[in-house]
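K.L.:
Once you scroll down, you'll see the structures, which are given as structure tokens.
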Structure P
Amino acid sequence: MTPSDIDRLQTYLRKLFGSERIRVVQPPRRGATIELAVNDETIGTVHKDVEEGETSYSIHLTVLEEDLPAPRPVAKPATGTAGRR
């Protein structure tokens, strides 16, 4: 991806999600994977695809289990005859 591609995609994503915290990060070495970050945390990768004259960008988000909040306890259905006639 060119610096222009990266800038245009970052501008689009910031507008789409309403956040200036989104960054499309060009790797330090040529040919390495472009990263998508929020603040300083990398959340995924960006890939450019050109096929039959059409250009598209796909984003692969990665969420680690360890980053998720603890699961909520599942409420058990009430038992009994309350409300029955």
Structure Q
Amino acid sequence: MPKARPMRPEKSLFNALLTHFLMGVALGLSMVLLLSLIDAFHVRDLVAKSTAPVQTTVMLVTTYALMFGIGSALTGLVLTLEEEG
């Protein structure tokens, strides 16, 4: 009797990590947006009073996006390996 194939193909580890990374980047970008809109930590003043506000903004956005993206990719790696093993 032939083996039944699963309806959904298995996701590769790379696709799973990429998905987690992109979700983390989206979370990091939303966090930067909240930090700039809610002025509790005076991030807008920090950016506005810096000597290069565009570079400061780009650095802030990329730092948060990469920090959240790498963190969620590593968390996704642990969860994926735990689920497989």
Structure R
Amino acid sequence: MEISIIKIGNSRGLRLSKTILEKYNIKEKVELILEKGQIILRPIEKPRKNWENEFKKMRLNQDDKLLMNDVFDDENLEEWN
């Protein structure tokens, strides 16, 4: 199937027909896979599928530490009182 690349603001995009969207159950987002000279679009059923289990694993492995402080040294917390 051949489709045109269309201008969307300063970018370019693909326009998928309603038939394709329904047939492949594409809702809001797709996964873009770049593989061996191909671009593959795959529907995302649940964007955060299995995150809960992965977070539990991180906790068990003690790999759930903050990467940066949640309060900055120069932050004035008094204004929130």
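Just so you know, all these numbers are worked out from the coordinates, no wet-lab data involved. Just so it is clear, the structure is predicted and the values come from calculations on it, not from any experiment.
K.L.:
Which one of P, Q, R has Rg and Dmax of the Cα atoms in Å, as calculated from the coordinates, equal to 21.1, 61?
P.N.:
R
K.L.:
Can I ask one more? Once percent of Cα pairs over 16 Å apart, for residues 10-49 alone is calculated for every structure in P, Q, R, which label goes with the largest value?
P.N.:
Largest value of percent of Cα pairs over 16 Å apart, for residues 10-49 alone: Q.
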